[in-house]
Structure 1
Amino acid sequence: MEQQEGAAMNILVIEDHRDIHDNLLEFFELRGHAVEGALDGLSGLHLAASKRFDAIILDIMLPGIDGNQICRSLRQY
């Protein structure tokens with residue numbers, strides 16, 4: 001299903017640096033998107049696997065499990 005231009009998206013942000021995480025959430029929320037966030041890899045993987053997101057913004061260097069491992073795990077679904 002394609003996203004229409006200007007339509008709200010459901011976005012997941014997985015970022016361990018609190019200021020970057022919070023800024024990204026605010027940026028997308030102010031533009032009308034539904035945004036959820038995780039501050040570590042395991043929480044991010046759990047969220048990504050349990051809900052449908054239109055886009056995932058994924059940091060590579062994360063505590064618990066890194067972004068590359070998360071990406072590999074999600075591709076198996």
Structure 2
Amino acid sequence: MDIKTKNLLINALILGLGFMGAVDGILFHQFLQWHHVIDHHNHRIELFSDGVFNLFVTLLLVFACVQIFKDASNDHLSFN
């Protein structure tokens with residue numbers, strides 16, 4: 001496996017983790033309120049931990065998208 005394919009797979013994995021984290025954060029943490037990152041008797045701590053989780057997931061999504069688009073603009077994604 002060459003370095004271009006390896007980078008694409010790693011970035012796709014990071015993008016997938018970001019999407020799944022976003023679904024978990026939006027659906028289970030915010031919409032359904034089934035669980036929080038930290039279960040605590042203080043609701044502010046639960047909301048803060050969910051916010052940190054959402055920030056981390058957003059950074060994963062942005063990082064992976066930037067890397068994939070950067071590789072695409074440099075023609076690193078052409079397999080011809």
Structure 3
Amino acid sequence: MLENEKEKLDSYIHRLGNLTLTAYNGELSNKSFSKKIDYFNNSNLRINHYFREQNIEIWNLEAINQRSKYLADIAVKVWIR
């Protein structure tokens with residue numbers, strides 16, 4: 001991986017689309033996405049249903065951007081009231 005690619009990936013770590021709620025952060029934090037997706041697909045938290053509903057299999061910058069937009073759209077609907 002080139003240095004500028006790593007920097008770009010690192011800049012996405014704390015973006016809204018790359019974050020979620022879980023009671024298992026300690027267990028999941030350093031696992032690969034393919035290991036985390038099983039948890040997300042079986043989560044009772046509505047925020048994690050996105051992964052199942054969108055059939056997310058690959059987690060990359062495009063997927064993070066799409067989820068960021070999805071969450072931002074929800075936030076606007078909720079807080080516009």
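Each of 1, 2, 3 could give helix-only ellipticity at 222 nm (-39500 (n - 2.57) for each DSSP H run of 4 or more, over all residues; to 500), but the derived value -17000 comes from 3. The value 112 for volume of the Cα convex hull per residue in Å³ was derived from one model only; which of 1, 2, 3 is it? Going through each structure in turn, the value belongs to 3.
Laboratory data are not the source of any read-out in this text; all were calculated from the coordinates shown. This one's a predicted model, so the numbers in the text were calculated from it and none came from an experiment.
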